[in-house]
Structure I
Amino acid sequence: MTTLNIPEMSCGHCKSAIEKAVATVDSSAHLDFDMENRRVRVLSTNPLDHILAALKSEGYEATVA
């Protein structure tokens with residue numbers, strides 16, 4: 001599982017957009033959200049760079065925590 005910092009994530013809409021973006025890369029990915037600290041733990045079999053690219057295409061700059 002990889003933890004990502006997503007500074008722009010602040011609300012339920014953000015959470016939904018992030019879920020949809022990751023699903024375009026891996027529909028079976030598991031996401032665990034920490035809204036307070038603006039972090040998401042991601043469990044996926046797909047390469048991390050694909051997930052980061054999907055998030056970026058939705059306007060979310062994510063970095064590995």
Structure II
Amino acid sequence: MPTANIKQEARRLIEKLPEDATWDDLMYEIYVRQAIEAELADSEAGRTLTVNEVRAKFGLST
């Protein structure tokens with residue numbers, strides 16, 4: 001889910017913050033957005049494991 005216009009998306013994130021938001025609030029929103037996009041890219045590229053595969057990898061019962 002690549003973003004065509006990062007500046008527009010950054011403005012959108014800023015606009016949705018409350019007036020008393022901190023820099024940490026903004027950094028958190030950016031981090032969450034980036035993490036979600038990275039996970040979606042991994043999923044689309046087939047770089048995921050099923051729950052059973054993860055359980056087996058860590059020796060947990062399936």
Structure III
Amino acid sequence: MRTNIELDEHLVKQAMSLSNIKTKKEVINIALKNFVAWMKRKELLDLKGKVKWEGNLSEMRSI
């Protein structure tokens with residue numbers, strides 16, 4: 001998808017420097033992938049205490 005957005009140039013340069021990534025496009029794509037992965041993990045953590053686990057851990061370990 002092609003789009004025009006204004007980015008914080010300082011943050012982009014920092015990200016490129018820290019990661020040795022050569023292009024702004026790659027920095028943004030990696031940042032988006034990391035953000036999506038982080039949000040998915042956050043959703044899983046939000047389920048803590050809301051899902052009841054049923055099973056026998058000792059039995060599972062003996063297999």
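Looking across I, II, III, the calculation of Kirkwood radius over Cα pairs in Å that yields 15.4 traces back to III. Given a computed value of 8.6 for mean count of other Cβ atoms within 10 Å over residues 15-22, which structure among I, II, III does it belong to? Attributed to the structure labelled II.
Every number in this text was worked out from the coordinates using simple rules, so none of it is lab data. Note that the coordinates shown come from a computational prediction; the quantities given were computed from them, not determined experimentally. Cβ atoms are built from the backbone, for glycine too; each structure is taken alone.
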